[in-house]
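Structures are listed in the sections that come next.
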Structure 1
Amino acid sequence: MAPFAPESLPPHLNFFHLTGRVKERRSIKVSSKGVYLLEFIVTARKDTEDDTEPRSEDFKIEAWGSLATRLDRSLRPGMYVYLSGVLASRVFEDRGKIKHLRFSLKAERLEILGG
């Protein structure tokens, strides 16, 4: 057996792939650091063998930078999309000084499949 070689691993193992329909999209925003952000929701079917009816789940997606500006021109509700990216977490403090942990799916690639 060959020795373990970290350089042979992908850049990160935290990766997702998702297909679904764009349910909702928000207006593009600019962060405090001047980076564009587009948030949208994708609905994906969730089928299992014992389900009598198909179920779906909504995922909040973030697109940053040049991907956000490109999608701002083309992404519309109802479009069927494939996307991939990473799961990200952030901690923030609310007005009552209570800390919260939030997770989001940060898209790195999106292809419009139809719609």
Structure 2
Amino acid sequence: PCSFAQKGGLAALQGDQQTVIDMRDEFDMRRQYMVERFSKIQNVSIVRPGGAFYVLANISKLGLTSQNFADRLLSKANVTVVPGIAFGDDRTIRFSYATSLDVIKKGMDRFEDFCRTL
């Protein structure tokens, strides 16, 4: 075992947890924002995420494979997502909310505008 890493881990767990609480609250706010935005987009559905910092959006009603959708979304709207086929589900694309709320808002605006063109 790597003793200095173990000591560092122990100190992190035993120390002040306020930073962890603040970051958890920040991620929760970002998650809630994305869930609310997705709820208003026609032909796209999500399952409310319970952990991590990703949202899987079902785009099957939009008529494109996840890879084709991701490629077109990047080229037309400058938004990067991970095609669901990478996770075994070609009906979905994965969004991350591990970025600032400002970036999330811009990305969701672009995503929504792009979906209207399909």
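Could you figure out which one of 1, 2 the value 26 for relative contact order in percent (Cα under 8 Å, 6 or more apart) was computed from?
On the way: 1: 26; 2: 22.
Considering all the candidates, the number was obtained from 1.
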Supply the structure label, taken from 1, 2, corresponding to distance in nm of label points 7 Å out along Cα→Cβ at positions 27 and 83 with the calculated value 2.8. 2
Ranked by distance in nm of label points 7 Å out along Cα→Cβ at positions 75 and 107, which of 1, 2 sits at the highest value? 2
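Computing mean projected area of the Cα convex hull in nm² for each of 1, 2, which one ends up highest?
Working: 1: 12.3; 2: 9.3.
Structure 1 comes out on top.
I have -17000 for helix-only ellipticity at 222 nm (-39500 (n - 2.57) for each DSSP H run of 4 or more, over all residues; to 500), calculated from one of the structures 1, 2. Which structure is it?
Working: 1: -2500; 2: -17000.
Going through each structure in turn, the value belongs to 2.
Each reported figure results from applying straightforward, stated rules to the coordinates on display, with no laboratory input. These figures come from a predicted structure and were not determined experimentally. Cβ atoms are built from the backbone, for glycine too; each structure is taken alone.
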